[in-house]
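Alright, structures below, take your time with them.
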Structure 1
C-alpha cells in the first residue's frame, strides 16, 4: 500500500477587510459591530482597533479580530493599526457609532472591477431619516479648503441623489474628492503607495483629504456609489481651533507639489481669511496661531513633496502620449520607419517654366 499524502487546506485571503476604529467607548462600538455582523458579506474579515476598554461580553473573538491600540491613540492611529492588520484586497473603514445597511458593500466592491478605481465613497444617511443623505465624502479645493460634501437641501433625498449620481461623479477642475475617514472604501495597495495609510500629522479631520490628494496625484479615480449606504454616527473632528488651524495648514503645504505656487497661494489667502471670519471672535487667534506654526514648519514637508512628485511622474510615464503632428497636420508615428517629416507645402510646388525670348 502506498502512503497517502495529507491534504492541506489553504485558507483563502478575504477580498474585503472591514476596519472599525473604536476610540470613544463600548456602546458605539457594539452598535457598529451589530450592524456589520448582521449584514456581513462573504469573504470578508472584520478588524476592530481598540483604543478604549472593551471586554467582549458577546464572545465575538471567533468572528472578529481585536487589535489593541495605545490608550491615547487617535482615530487616525486606530485606523492605521487596523489597516496594517488587514489582509484583504479592499479595505473598508467604518467608525464606531456608524452603522452598516443590508448589502452596503456589494456594489462598492463591484466598482473595483475597474482597475482605474482607487476609492469608493458610500452615501451617508441621517440616523433619524434613512432617506436623507447627509454626506457624500469630501471635497478639497486648490486653495486648501476641505469640506464635507453634502447635497443641496432640496435634493437631499436618497432617490434624488441616486438619480443625479452621474453629475456627482463628473470630474471637476480644481476639486479633489475622496471618502471620509469615518466611512470609505480603498484598495489596499493604494493605501500603501499613497500613504502608507493616513497621515497622523494632519489630524482626524484632515487626514482623509491628505490621502485623497495623493490618490489624485497618482491618477487614481474616486467615485460615489449610491448603492453603498451607511448610517451616520459622530463625525470625526479635532477638538479646538488651534488644532483645526494647525492641521488645515499642514494639509495645504503637503498638497502643493506640482502646483503653480503663486496662484495657489493667492487662493489660499482667501481660504484663510474666510476661516478667520468663520471662527470670529474667540477662535480666530488660536486658529491663526496654529496655521502660523504649520507654515513655519515648511521644511518638514519635503518628503511629502517628493512623494507626490514621484506619484505624478509615475502616472505620466504610464499615460499614452498624444501623437505628434507634422507640418501638414498629419500624425507622425515615431515607429513608422520614416526618417523625415513631410515636406512643407511650398517645397512641394513645381517651379513655373518661363518661355524663352
Structure 2
C-alpha cells in the first residue's frame, strides 16, 4: 500500500496520558518496517479554503487563534497545542491525497491509506470534539466532488465510535453516502438506526449500532447483507474507509471484539464492495489506542493488499446482532435477507 504520512502530524502534542498521542503514528511506522511494498507519501497540507468547504469559517479562525496562543483544553477530551494547527492541516491534506490518489488509479498494492493525526470523524461543522479538529474524511470527500473528480462518494466508518461529525456534515447531501458500524451507547451517543439522512440526503445515512462484545462475524454480516448492497446501489465513484482500529478486542477504550485477523477480513470485504461498485478505494485513519493492536491491525490491512488471504471466523452471528440488522433493514436498507 501507499501510506500518506507527515512528521508534521507529530507536532500535535496532547500530553503523556492522553490516548491520542504522537506515539500512535510511531507505532504504526514501526509495525510496517518489515512490510513488503510499503511506500510513504508526504502530501501537501490542506489549504484552509478546502477546510472552509466543510467547516464554519468562524470556528476555523478561532481554532487557528487558539493554537497560536499556545493552546490548552478545547474541551475535557480534546487537547490543543501550538502545533495542532499545522498537524490538523497536514492530517486533512493526507486525506485529500488518499481520495485523489484512489481516483487517479492507485489500487491493488498501491491502494492509498492516510495515516495522519489528529483524527477527524467527530469534528462537526462548527466545533472540535472527541480528539478531532478538522473532519479529514469529509474534507477528502468534498474536495474531489468540488474538483469535479467524483460525482458521488461513499464513506464507511468502522471506528468503534460513531462518526457524528461526518454524518452531520453530509446529512442533507445527496452526493455523499455515510455508513457506520459502532458500539451502541458509546461516545458521542449518536448514530441511532433511525438516523438515515434528511432532505436531499434522505436515505444516504446508514447506522448499525451493535452491542458491546460484538465480534467480527457480525461486522462481516453487516457488510455483506446491508452496507455492501446499499453502497452498490448508491453507485459511488469513490469509497473511503474511515478506519478506526478501536473495535479491536484488546483496545483499551472499547468493548468490541474484532480481532487482528478480523480487520484483515473487513479489509477484504470492503475491497470486494469497491470492486462490485466499480469505485476507487482509499483509507483514512481514525482511532485506535492500543499501540500494539493498532500497528498489528494496520499491518494486517497492508498484508491483504499484498496478497494475504485472511481467515474468516467460524462463529455465528448472535441474536442481538441479528436483531440490529433486521431493524436497519426496516429503514429501507434491505438488500439481502438476514433470517
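Values quoted throughout were computed directly from the atomic coordinates according to the rules given, and no laboratory measurement underlies them. Computed from a predicted model, the values in this text were never measured in an experiment. Cβ atoms are built from the backbone, for glycine too; each structure is taken alone.
Summary table
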| quantity | calculated |
| --- | --- |
| At a computed 44 (percent of Cα pairs over 19 Å apart, for residues 93-188 alone), which of 1, 2 | 1 |
| Comparison of 1, 2 - label where distance in nm of label points 7 Å out along Cα→Cβ at positions 181 and 285 is highest | 1 |
| Among 1, 2, structure where percent of Cα pairs over 38 Å apart as derived comes to 29 | 1 |
| Origin of the value -0.61, -0.80, -0.97, -1.06, where log10 I(q)/I(0) by the Debye sum over Cα atoms at q = 0.16, 0.19, 0.22, 0.24 Å⁻¹, for residues 157-220 alone was derived from one of 1, 2 | 1 |
| For 20.6 (mean count of other Cβ atoms within 10 Å over residues 85-92, calculated) the corresponding structure among 1, 2 | 1 |
| At a computed 2.3 (distance in nm of label points 7 Å out along Cα→Cβ at positions 293 and 317), which of 1, 2 | 2 |
| For 19.5 (mean count of other Cβ atoms within 10 Å over residues 77-84, calculated) the corresponding structure among 1, 2 | 2 |
